[in-house]
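No lab work stands behind these numbers, since they all come straight from the coordinates. Here the structure is a predicted model, which is why all the values come from computation and not from measurement. Cβ atoms are built from the backbone, for glycine too; each structure is taken alone.
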Structure P
């Protein structure tokens, strides 16, 4: 089990707490490698209205932040995570 500090990451990088769901999505995608992160970005761009550029920007940022966080976490703790 990996603890994802979603609320802490949101508080650190955003003015609104509404990005926690995207933090968790990015954590899942990066840890499970179930789809490419670029595919998530493409889907967000496709589904987000052009009249909501701030929402798209926040979602892309949140997903990127946690993807980088997870890469670092997984790289530094691969042996510990795999041996559990």
Structure Q
């Protein structure tokens, strides 16, 4: 899953609940433009807590699972320490 997929899920959940971007923004204290940029995928960075608030508001659940063939957290830590 990539950010484009997440953006689409957020947009679909909002529309299914018949909410506007402004409805979400007002309820969570965000600018409507932030919701628009998230849904369009036109955003460089967004805080994790903000995303969790949006997920919760829309009744979405974030699930993490291992990526087969990917690096483990320990391997990444070891690589980072080796670079220092």
Of the structures P, Q, the one that 1.9 was derived from, the read-out being distance in nm of label points 7 Å out along Cα→Cβ at positions 4 and 52: P
As an exercise: helix-only ellipticity at 222 nm (-39500 (n - 2.57) for each DSSP H run of 4 or more, over all residues; to 500), calculated from one structure in P, Q, equals -25000. Which structure is it? P
Comparing P, Q on mean projected area of the Cα convex hull in nm², the highest sits with Q
Where does the value 34 come from, among P, Q, when relative contact order in percent (Cα under 8 Å, 6 or more apart) is the thing being computed? P
Distance in nm of label points 7 Å out along Cα→Cβ at positions 44 and 60 was computed and gave 0.8; which structure, P, Q, did it come from? P
